[in-house]
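Colleague: So, here come the structures, one by one.
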Structure I
Amino acid sequence: MKRLISDLVIIQRCIGECRARTNRICVWSNIFGLLVCLLLLGTPLLRGAGEGKPPNIIFVFVDNLGYGDIEPFGATSIRTPQLSRMAAEGRKFTHFYVTAGVCTPSRASAMTGCYAQRVGMHFNERDQHVLRPISPYGLNPDEITIAEILKEQGYATACIGKWHLGDQPPFLPTRQGFDSYFGIPYSDDMTARVWDQDGSTWPPLPLMENENVIEAPVDRDFLTKRYTERALEFIESNQSRPFFLYMPQAMPGSTRAPYASPAFRGKSEAGPWGDSVEELDWSVGEILDKLVELGLQGNTLVLWTSDNGSPMVTSPGGPYRGTNAPLYGQGYTTAEGAFRVPALFWWPGRVEDGTICSELATTMDLLPTFARLAGAELPKDRVLDGHDIRSLIFGEKGAKTPYEAFFYYNRDQLQAVRSGPWKLFLPLSESVRHPRYPRRYVGPTEAFLFNVVDDIGCTNNVVQEHPEIVARLEVLAEQARTDLGDLDLSGSGQRQRGHVENPVPQLLVNP
C-alpha cells in the first residue's frame, strides 16, 4: 500500500507539471494518469498480494490438538512461544470450526470446501468414521481440492504429513493436485495388526514419498522433525514462485503416548502430550524463521490449526491427552470441544498484529479464500459449503460471519446446529456418542440450547426459556437433512466417495 501511495504521488506531480504547460497536454496527462492509477489499484489488490504476485500459502493442520493446548488459547503447562509469536504478529480466531470430531471427515472438508457428508467422506460400513488401512474408499478424484485450484494458477504444491483421505493410488495426494507427497497415509496408531472388523492384516506403518513406501515401519519419534526439514527444503526450492504447502502434522496424534524426538522428550510439564506439542511449536517457528530469512514473510499467509479437539483423559489415572478447556466436551463427539479448534493466521503487513476474530469461520472456507487470494475462480459445476473469509482474516471493519447456520454431524447423524450465538442439540429418537450423555449411552436424547458466546463452557441449558430460537434452529436443521442427509435419509446434495476394487496394502518394496 505504501508503494501504491508513492506511485500515485509521483503521477499527481507529473499531471501538475503538465497543467502548467498546455491544456491539451493536461487532458491527455489526466487520461494517462487515470489509466495508470486503475492498473496500480486493480492488479495487486485483486491478486491479494502487495507486489502483484500471488501469495504463498502454508496450511499447518495438526492432529487431535485441543482448544486449550497452546499458550495463545490459555495453556499454562505447555510452552508454545512460537505460536504466541504467531498470535502477537497475526490474528487469532476464537470461533474457528472443523466439520467433524475425527480425522478423515475433517480433512475432507478442509481440502474440498464442503461438509464431509456432501463428498461422502463421513462414514462407511467397512471403516466406520475414519478410513483404515487398505480401505477401498477415499476422496473421490472427481472432487476439486485446494491444491488442484492453486496448481492451475501456477503454484508449486506439496503435502507433507498425515493424509488420511485414502491410501490407494487414486486417492493419494499426488492424484489430488499435489506435485509431491512425503508422509504417512493414515493415523500414527494404525500400525501392523489384524483388524477385527474384517480380518484384514494391516501393514507396518508406512512412510511414503509420492506413491512409494520408503520406510516401514517409520519411527514415529522423528515424524515432526522430518516433516519440518522437508517443509524447509520445499520453501527454499520454490521461493521464486508461488507455492502452497499443506502440512498435516501427525502429532500429537491418536496414540495414548504421543511421540517426540529426543530433543523434546521429557521436557514438558504436561508429559508426552506436552513434549509433542512443544515440538510442533518448534516446527512452526522454523518455518516462520525460514520465511523471514528468505524475505518471503510479506507475501506468505500461514494458517496453524487442528483437525479436531483433544480426546482428553479417557480413564482415571490414564495418560494426559490434552485439554479443550474452557470449552465443553472431548474430541470424537459433537461437543464444542471437538469442533471448535485453535486457529492462528499470520501474514506480516497484511494481517494486523495481535488481533482477534470472534466471528464463526470454518475450514470449509479455506478453499474459496485461498482461491480468491490466488486470483482463481471457484468451480461453478458443484456446491461448495465454504465462503471467502478474506474480510475476517484481514479484519475489515464490519465483517461478519458468512454462516446463517453451521451443522454438527456425528458420522451420518445430525446432532446439533448453530446459528449466531445459539447452539441447539436436537432431540433425537436414538443417538450414539452424544456429548451430553455417558459415552456408552445408546438411546433417545433431549434438546439442549446453549449460548456458546456468553456461556463458553455450555453450562446453562436455556432450551425452555427460548422456544422461538429452538423453532428457528429446527427449521435450519431440517434444511440440512434435506440437503446433506441424516441417518437413513439421503440428502439431495450428496456426492459419491471414491471407490476401488481389490485394494492392496502399502508395502515397502525390496525391504
Structure II
Amino acid sequence: MAIARDLFIAGKDVPAASGRTTDDINPFTGEVYATVAAAAPEDVRRAVDAAHAASEAWAATTPFERRAVFLKAADLLDERGDEVADLMAQEAGGTRPWAYFNVALAANILREAAAAVTAPRGEVLNSQERGALGLAVREPLGVVAAFAPWNAPVILGVRAVAAPLAAGNTVVVKASEDAPIACGLLVADVLREAGLPDGVLNVLTNAREDAAEIAETLIADERVRAVNFTGSTGVGRIIGELAARHLKPAVLELGGKNAVIVLADADVDYAVDAVTFSVFMNAGQICMSGDRILVHESLAEEFTQKFTAKVASLQAGDPGHPHTVVGPLVSTQAAQRVAGLVADAVAKGARVLVGGGEPEGAVHPATVLTGVPKEAQLYASESFGPVCVVETFADDDAAVALANDTEHGLTCGIITENATHGLTVARRIDTGIVHINDQSVADEPQAPFGGAKASGYGRFGGRWGIEAFSNTRWLTIATQQAHFPF
C-alpha cells in the first residue's frame, strides 16, 4: 500500500488546502510508491507566511544554538542509511551504494554548515572621518526560496537548505516531483527531530502540471529575498529570469557537458576505472557525469578496448540488487529520451562501441559511442543517462579545444601521472571545477561548488554558501561629534 505524505508548513504536516494529492511513481516497477499533497498558490503563501513569521527569531538565535541543530541532524541522518536506500530506490531508482553516499555527504554538508555558523562575518573598514569606525557586516537575507532536485535527492535537498539556514535565513523548499520525499520531506523530518524551530523550514510538494505556477508564486512573493535552484539548464534559465524580474539574487547550479581528459602520461587501467565511475554512477544522472571522454591518440586503442570491456560487464536493472551498477533512469520517458539521442547520433554517423538499443522500461543499456558529429543532438546536449562519447586528440591544444567546445562549464577530470602537466591543462579549461588525476564527479561540502557559462552562477559550499545567502551592510560609528557646513 502506498504511503501518504502532506506538506510541511510551520512545523506541522498539513494537507494541501484543496485536499488534492499527486502520485510518486517507482521508476523501476511503474507502481505508485507514495501519494503526496499537491500544493496550490494558496499553499505557497501559507509556507511563506510561516517562514516570514519565524525569520526574526531564527536570525536572533545564538550561533551555538544553530550549530547544535545541524550537528544533531547530521548524526540522525547518518543513522538512516538503510531507510534512505529503500526510499531512493523506490522514488528515483537509486542503487544502494549511491544512497549510502548521499547520506554520508549530506550529513557532512550539515556538519560543514555547523562549522560555518561561527565563521567570521565581516570586516573593519578604514574611514575618511577622524574618530569614526566603519564595519562591513554580513546579515541574513530573510526568506529563501529553494528548489531541490531528484537525482542526488538527499545531498541536494540538504544543500538547498543548509547554507541558507546556517546564515540565519528561513527557507521554503519546492521539492522535485520525482523524489518529493527524499529531497524535501525527509530533510525536514531530520531537521525537525534535531530541534529546528517551527516555520524555519517549510516544504512544498506539487503535481507536475502545477510546477510552473508554484515556482512563479514562490519567487514573486515580496517576502522571498533570494533563490537557489539546482537542475537542468533549461529550467534554470526560467528560474533565473523570474528571480531577475523581481530583483532577487539567485544561485543556479545547472547542467553540464563534462569532459574527462586522459592525457598521454596517464595510467590506462586507472583511467578506465575512473572514467567508468564518472560516466555510470547513478546511471549517468549526475550534473558532473562524464559525457565526453577525450583520450590521447597514443593510448586510444588500449583504453578503448579495456573501457568497453568493463562497460559491457556492468550489471544493470533492479536498484535494490546489491550488485547493480546501472539502475533505472528516473522514468521510462527519460530512458526513451536518452535512446533518442543515441539513435539520432547513429543515424548521423556515430558508431556504437558497446550498448545501444532500446531501453527496458526505465533501464537504458550502458552505452559508449564514438565519432559523434556536431550536427547530432548528443554532441551538445547533456545526456543525463548511462551514455558517453569517446574521442581522441593529438596534443594539449586539441584536448582543450574539445573540452571547451560546449556552452556548459561545470566540471572536468584530467587523468595524468604528471601533476604539473595536469595543472597546466586545467588552467585552460573553462569550468567552475577541475579535478587533476581524477574524474569529473566529486563534491566536498567545504569547497566552492558551481559552474561557468550555461552551467549557472553563484557557489554553494563553505564560506561561499554563507556569502551567497547573506547581505553585506555598511555600519559606521562616530566616536566624536561631526562638523557640518550649515
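Quick note: the coordinates plus some simple rules give every number you see, no bench work behind them. Here the structure is a predicted model, which means the values were calculated and not measured. Cβ atoms are built from the backbone, for glycine too; each structure is taken alone.
Colleague: If relative contact order in percent (Cα under 8 Å, 6 or more apart) computes to 22, which of I, II did it come from?
Modeller: On the way: I: 22; II: 18.
Matching structure: I.
Colleague: On distance in nm of label points 7 Å out along Cα→Cβ at positions 276 and 476, which of the structures labelled I, II is highest? Please list the in-between numbers first.
Modeller: Values: I: 3.3; II: 6.5.
The structure with the largest value is II.
Colleague: I would also like to ask the following. Compute distance in nm of label points 7 Å out along Cα→Cβ at positions 116 and 364 for each of I, II and report the one that scores greatest.
Modeller: Working: I: 1.4; II: 3.2.
Result for distance in nm of label points 7 Å out along Cα→Cβ at positions 116 and 364 over I, II: largest is II.
Colleague: Using distance in nm of label points 7 Å out along Cα→Cβ at positions 108 and 308, single out the structure from I, II with the greatest value. Kindly include the intermediate steps, with their values, before the conclusion.
Modeller: Numbers: I: 1.2; II: 3.6.
Once distance in nm of label points 7 Å out along Cα→Cβ at positions 108 and 308 is worked out for each structure, II has the highest.
Colleague: Name the one structure among I, II that helix-only ellipticity at 222 nm (-39500 (n - 2.57) for each DSSP H run of 4 or more, over all residues; to 500) of -8500 was derived from. Walk me through the intermediate numbers first.
Modeller: Working: I: -8500; II: -11500.
Derived from the structure labelled I.
Colleague: Still on this structure: Given structures I, II, which gives the highest value for distance in nm of label points 7 Å out along Cα→Cβ at positions 68 and 452?
Modeller: Numbers: I: 1.8; II: 4.5.
Comparing I, II, the top value of distance in nm of label points 7 Å out along Cα→Cβ at positions 68 and 452 belongs to II.
Colleague: I have 14, 39, 24, 11, 7, 4, 1 for P(r) over Cα pairs in 10 Å bins from 0, in percent, for residues 76-195 alone, calculated from one of the structures I, II. Which structure is it?
Modeller: Details: I: 12, 37, 32, 17, 2; II: 14, 39, 24, 11, 7, 4, 1.
Source structure: II.
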